[in-house]
Structure 1
Amino acid sequence: MVRFNMILLLIVVVCALGVVTSQHRARKLFQDLEGEQERARQLDVEYGQLQLEMSTWATHPRIEKIARDRLHMVTPDATGKVVTPPPVLKPVAKKGGH
């Protein structure tokens, strides 16, 4: 009977250690999850800031200013403009008779 009780006690101790270990692992994983969620929030904020910056860099007045200042481009006057109509595309005949 004493031997049986010792075996049961050993099983209970092993199970208790398993529970403690699994709870510790679960807490550690939860901390890691919260850390990654915080990192995702930070990346979302940074992405929004980068989108705002990109839209600022791509504004029409800024591009026009760079074209004038750095590339020395000018808007052509009305006399120098020639408007040509788009080419007329002819339909392509299908081969195969279908």
Structure 2
Amino acid sequence: MIDRDELLHVARLARLALRDDELDSTAAELSTILDHIATFDELDLGGVEPTAHVGDVDDSLRTDEVRASLPRDVALAPAPAVRDDGFLVPSPQGE
């Protein structure tokens, strides 16, 4: 079973805020999920080719074509703050 420190570490990486009363149940649920994933190690997948889809997928994406984009003033109109013809976002350092 995943311990409290491991759970808190994973939660921090996933940017999840867990309350103290959620820790035990979340640890149990995550342990169950990890146990299920571990069963894949028991499968003989030697002859199975890696794939991203279970079936053949042909032309699932449209063709890249050059076309007009949204005018800059229209794209920036709903922005709360604009600088130098772009979106103004807060600095990570709070400057």
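Every read-out reported here was derived from the displayed coordinates using simple, explicitly stated rules and does not represent laboratory data. Bear in mind that the values here come from a model prediction, so they are computed numbers and not experimental data. Cβ atoms are built from the backbone, for glycine too; each structure is taken alone.
Upon calculation of distance in nm of label points 7 Å out along Cα→Cβ at positions 8 and 32 from the atomic coordinates, which of the structures 1, 2 produces 3.8? Answer for the origin of the read-out: 1. Supply the structure label, taken from 1, 2, corresponding to distance in nm of label points 7 Å out along Cα→Cβ at positions 40 and 80 with the calculated value 5.5. The read-out comes from structure 1. Among the shown structures 1, 2, from which was the value 0.65 of FRET efficiency 1/(1 + (r/R0)^6) of positions 16 and 56 (r between Cβ atoms, R0 = 41 Å, to 0.05) calculated? Considering all the candidates, the number was obtained from 2. When log10 I(q)/I(0) by the Debye sum over Cα atoms at q = 0.24, 0.25 Å⁻¹, for residues 24-71 alone is computed for each of 1, 2, the one that comes out at -0.99, -1.01 is 2.
When helix-only ellipticity at 222 nm (-39500 (n - 2.57) for each DSSP H run of 4 or more, over all residues; to 500) is computed across structures 1, 2, the figure -24500 traces back to 1.
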